[in-house]
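Next come the structures, one after another.
Bear in mind that the values in this text are calculations on the coordinates, not laboratory data. Being a predicted model, the structure only gives us computed values, none of them experimental.
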Structure 1
Amino acid sequence: MPGPVAVLDANVLLPISLTDFLLRLAEVGLFRPLWSADIHAEWTRNLARLRPDLTADRIDRRRRTMDREFPEAVVAGYEPFVGELTLPDPDDRHVLAVAVCGGADEIVTFNTRDFPADRLAPLGLAATHPDDFLLRLLFLEPALADPVVRGLVGPAGAPGRADAVLAGLDKLGLTATVARMRAVAGV
């Protein structure tokens with residue numbers, strides 16, 4: 001069963017814990033991620049501002065690793081369409097253009113209000129909060145998702161790691177996802 005094709009907005013790619021979890025799920029085929037150079041520029045710029053302790057090289061290494069591991073995720077050629085699209089925040093039009101040009105089913109973003117259904121539905125798209133997206137993936141194919149959860153949270157003998165990972169995701173507002181992860185991992 002092929003999973004959805006989803007554009008990962010910059011605000012979803014910013015927290016490493018969330019990016020790591022999403023890309024682990026993509027790696028096992030639960031969904032196909034999409035992003036662009038503009039999305040990369042946005043999250044890397046924000047990460048550098050929020051985490052001045054990280055070097056530019058370290059941030060760029062993360063971006064390069066993402067592109068190397070998921071070369072099919074990089075969408076190009078969307079730029080001519082940006083000006084033709086309308087959204088409440090014009091700065092989000094590039095994300096919508098990536099979704100259209102990349103053949104996405106949805107845009108995964110914390111800012112769902114910036115991608116109104118009346119603008120996305122005619123294009124066959126939806127905006128999905130990461131908690132809803134992740135929870136759906138975890139139930140989509142448990143045989144694939146459950147080992148990813150267990151690998152991320154760590155074995156039952158490593159409660160400190162489990163607590164740290166789950167607390168970080170919970171802090172992002174992924175409460176339903178964290179509850180499911182706890183059930184799967186038995187922590």
Structure 2
Amino acid sequence: MSDAAKIGKRIKTFRAKLDMSVDDLAARTSLPASLIEDIEGGSVSPALGVMVKLSRALGQRVGTFMDDQLAKDPVITRSAEREEGVASHKGKAQGHYRYHALGAGKADRHMEPFFIKISPTDERENSSHEGEEFVVVITGEVELQYGNDTHVLKEGDTMYYNSLVPHCLSAIGGDAQIYAVIFTL
């Protein structure tokens with residue numbers, strides 16, 4: 001079963017446990033019902049911002065939908081053993097972001113750490129969700145659109161921002177790699 005199918009099945013299961021319809025979940029998240037149906041059906045791998053909205057509405061951590069099994073502390077992820085998940089931004093064209101979850105299995109976490117590979121794309125749509133994000137650029141250059149401002153960051157640069165402000169992170173001039181930590185309240 002693909003990662004998208006696993007995530008979709010888990011979201012559908014938690015929604016059903018709460019006796020919530022797709023339309024109810026759409027209203028609580030401000031996401032289109034058609035996107036939720038595509039996610040639950042496994043045809044779309046949701047972006048992180050979408051996952052945050054869904055997990056909040058369902059009363060769960062983001063990791064609840066992404067983890068396959070619980071791990072004993074400390075959770076160590078070897079770079080050679082990272083499992084990759086592909087997600088789009090806002091559920092659009094597949095492959096824009098390639099996620100490697102770094103906290104998978106930690107049951108009581110409050111942060112979602114990721115290693116992310118970003119490919120350049122012309123599709124740039126802002127995201128907005130509760131919480132904060134901290135990002136370190138490892139390779140390449142990325143552009144952060146944050147509210148009305150645009151910032152270009154290079155290798156070694158960091159950014160820390162409030163995720164409620166509309167934002168979009170894109171690779172420019174080639175592929176980029178980042179570490180990102182998302183904290184949800």
Structure 3
Amino acid sequence: MSPAFAPCDPGPGTFLVSAPRLMDPNFMHSVVLLCDHNSDGSYGVVLNHLASLTVANLEAKVELLEGRDDPLWVGGPVQQDTVQVLHRLGSSVPGSLHVVDDVHLGGDPTVIHAALTRRKEGRELVRFVLGYSGWGSGQLDEELREGAWVVCPATEDLVFDAEPTTLWRRVLRRLGGAYAQLADVPPDPSWN
């Protein structure tokens with residue numbers, strides 16, 4: 001295990017990797033990118049749950065989304081009628097929240113749209129996420145004490161991974177040791 005990729009404390013720019021026994025369908029085998037974590041609560045987006053529709057299915061009258069057919073990802077159970085935009089456009093987008101490396105969340109949709117229009121590699125630069133994952137004050141800390149999550153550093157390459165449906169297992173394996181063994185544990189032992 002690389003010293004740079006080891007369990008750590010939660011904070012912006014870290015992953016929450018669900019423990020195999022976490023049976024909540026919103027978070028089963030999930031990798032959550034934690035975007036904010038403080039005494040008031042925590043906020044993040046699930047990276048590896050593909051939605052059953054695309055941006056084109058939204059019928060949104062928002063310039064940023066018009067004419068796009070990108071896949072949609074389910075960011076969590078909170079406000080699933082909103083679209084979160086993770087992007088690699090850096091701090092050039094006013095109002096964006098820096099998360100990790102060159103990954104930002106949100107910001108001025110007009111600037112994001114203009115940048116995506118100028119560049120061919122749009123899907124490598126942006127990910128559209130429905131809803132988000134949120135925890136009230138102390139709630140995530142309690143779930144961590146209960147062993148529901150493994151926390152490790154996030155990386156830009158994993159946030160925009162080309163195979164996000166296998167991300168949960170690969171992140172656990174990258175952590176090595178006992179964590180790597182968790183990647184093969186079924187959520188319910190009776191599934192063996």
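Starting from the value -5000: which structure in 1, 2, 3 was helix-only ellipticity at 222 nm (-39500 (n - 2.57) for each DSSP H run of 4 or more, over all residues; to 500) calculated from? Structure of origin is 3. Assuming 46, 39, 29 is Cα extents along the principal axes in Å as calculated from a single structure, say which of 1, 2, 3 it is. Derived from the structure labelled 2. Largest in relative contact order in percent (Cα under 8 Å, 6 or more apart) among the labelled structures 1, 2, 3 is structure 3.
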